[in-house]
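Q: Some structures to go through are shown next.
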Structure 1
Amino acid sequence: MGARIALGLRAGGHEVLATRRTPSQLDETLAGAGIALGELDLIDLDAVKALAADIDAAVLTPILSISRPAILALSEAGVERGVAFSSNNVAIVGPDPVYDGLRAAEGEILAGAPGWAILRPTMIYGYPGDKNLSRLMTLAARWPVVPRPGSGRAMQQPIHIEDLARLAAVLADGSWPGCGVLPVGGPDRLAHGEMVRRAVTTARPGRPVLPLPLAPGRWVVSVLKALGLPSPLSPAQLQRVELDKTAVDPAAIPVGLQPQISLDQGLSRLAAEMGLTR
């Protein structure tokens, strides 16, 4: 995500500094695009504050519960515009340690860094290893039948990583002066069962999808976990499978900046990148 945002900002003519804790295989690509590289650990708040004097805006891609202290430090040091990432599940899931922490972090940032934008994306997909649709497509390529737990009726609104990165870039450079909490999802709203069917069909046309009631699904996941084997869903994901995951109170995004990559387009790109296209 960070690399895509940095490349988008650089393509728009901005000077960009990309920081990370450790070197990355993307460094050569970023440097080749004219992006400066630097080492930074967001936990080192003194280093974060020292960097503030040299930047006009910041984008922090770790989840908000991790990036919150750095955001508040940057704002205190004078960086009035920035972008951070929360989760649409904050507005959907009830009491939960992870999402309770995100809610608290959002409140602190709204109070301490009011000019910053907090993006609340729905399910992010579109790159190998996204742990969402790429995981499902990997299973579809390997398994003769793909189980789909739950009724399949819960609504979904996945957003492609390129659309999300583009939104973050225009927020960072001020092209869209949005701020505060900005829920966002992709252009398609569809039932969970239909989303699974499209992903499986893109990975392996004709591969059957087997509806699985939640009770047996929980048992399968628990057995796989006990055996130390990978599971298509985590226990937490399985608990949320019947929740609608469309963007809650979506942001009023300008027409020209709204997410554009349809699910079918995104799945086709993802299949090609994963080497699943025959």
Structure 2
Amino acid sequence: MADPDEARRFYAKLMAAHAQSADPRIEQVFASVPREAFLGPGPWTVFAGEGRFQTPSADPGYIYQNVLVVLDADKGINNGEPMLHAMWIGKVEPKPGETVTHIGAGTGYYTALLARLVEPGGSVTAFELEAGLADRAKQNLAAYRNVNVIHGDAVAGPLPPSDVIYVNAGVAAPPTAWLRRLKLGGRMIFPWRPAERIGLAVLVTRIDAGFSCLPFMGSWFIPCVGASAAGSGAKIPTRERAARTRSIFLTEDKLPDRTATAIFGDVWFSSRIIGAGRKR
């Protein structure tokens, strides 16, 4: 295998290309944060396609590829595909000085990337529901002074006011409290799982007119405890209707109308395109 630093630098170039962003710091953070430091000792079990494989050795070069790495096999929890996260980071555009909330931090690898991207002056609050993973994340991120890891339920607990909310667990709809904690100009990215066979990554931006919404790629994550089940009376979209969604409304602000593509309690999705508004 190649020298680990060399392998990581090449991997970083690939991730930056997938991010499709003009921000050169994306390549820099992928090159500077060692993935192996967040995975535990190797060899590691990785997923690719439909297969599960063990790396031949603990050489870090094996995990500088677009593979998921198993964190908790029994619960189906992995360190997700770097290419997907590079694309998400390129979409959500973390900036120096911003406040990020990371929901579903796992052992902290992508938390670390977000933390580097909001330096100087920015901070990350990372929620992880699984106690063992939260403990590992706290240890792994101890040197990142702008990160606070919380072992807790991000659905039940209050989120800080955020410029970016980065969600790594599938939801039927983002809770009202999450949307309300987005600052004006703030962005939320999350895996939308309105039905068993529908999985879409969605970018939400809070603007003067409300919450604009853009489904932009397929995406599958484990369910978010407390926010993944559709309640009685929900309007479940087809994949085609879900893909046409362009805004999100809260029923307390506006009742669903004929543009509704999906309705989940006090949150509903619409095909209406809303104005650009002010973005900070």
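Any read-out appearing in this document is the output of simple, stated calculations on the displayed coordinates, not a laboratory observation. Computed from a prediction, not measured in an experiment: that's the story for all the values here. Cβ atoms are built from the backbone, for glycine too; each structure is taken alone.
Q: If distance in nm of label points 7 Å out along Cα→Cβ at positions 99 and 219 computes to 2.2, which of 1, 2 did it come from?
A: Derived from the structure labelled 2.
Q: -12500 is what came out when helix-only ellipticity at 222 nm (-39500 (n - 2.57) for each DSSP H run of 4 or more, over all residues; to 500) was calculated for one structure; which of 1, 2 is it?
A: Label of the originating structure: 1.
Q: Looking at structures 1, 2, which one was distance in nm of label points 7 Å out along Cα→Cβ at positions 59 and 259 calculated from, given that it came out as 5.5?
A: 2
Q: OK, next. Taking 0.75 as the value of FRET efficiency 1/(1 + (r/R0)^6) of positions 195 and 211 (r between Cβ atoms, R0 = 25 Å, to 0.05) derived from one of the structures shown (1, 2), identify that structure.
A: For FRET efficiency 1/(1 + (r/R0)^6) of positions 195 and 211 (r between Cβ atoms, R0 = 25 Å, to 0.05), the value 0.75 is produced by structure 2.
Q: Given a value of 0.90 for FRET efficiency 1/(1 + (r/R0)^6) of positions 27 and 187 (r between Cβ atoms, R0 = 30 Å, to 0.05), point me to the structure among 1, 2 it was derived from.
A: Numbers: 1: 0.35; 2: 0.90.
Checking each candidate, the match is 2.
Q: Check the numbers for distance in nm of label points 7 Å out along Cα→Cβ at positions 91 and 163 across 1, 2 and tell me which is largest. Don't jump to the answer; show the numbers that get you there.
A: Numbers: 1: 1.5; 2: 2.0.
Greatest value across 1, 2: structure 2.
Q: Taking mean projected area of the Cα convex hull in nm², for residues 147-250 alone as the quantity of interest, name the structure among 1, 2 where it is greatest.
A: Of structures 1, 2, the maximum of mean projected area of the Cα convex hull in nm², for residues 147-250 alone occurs in 1.
Q: With Rg and Dmax of the Cα atoms in Å, for residues 35-170 alone coming out at 14.6, 44, pick the structure among 1, 2 it was computed from.
A: Going through each structure in turn, the value belongs to 2.
Q: Suppose you compute relative contact order in percent (Cα under 8 Å, 6 or more apart) for every structure in 1, 2: which one lands on 19?
A: 1
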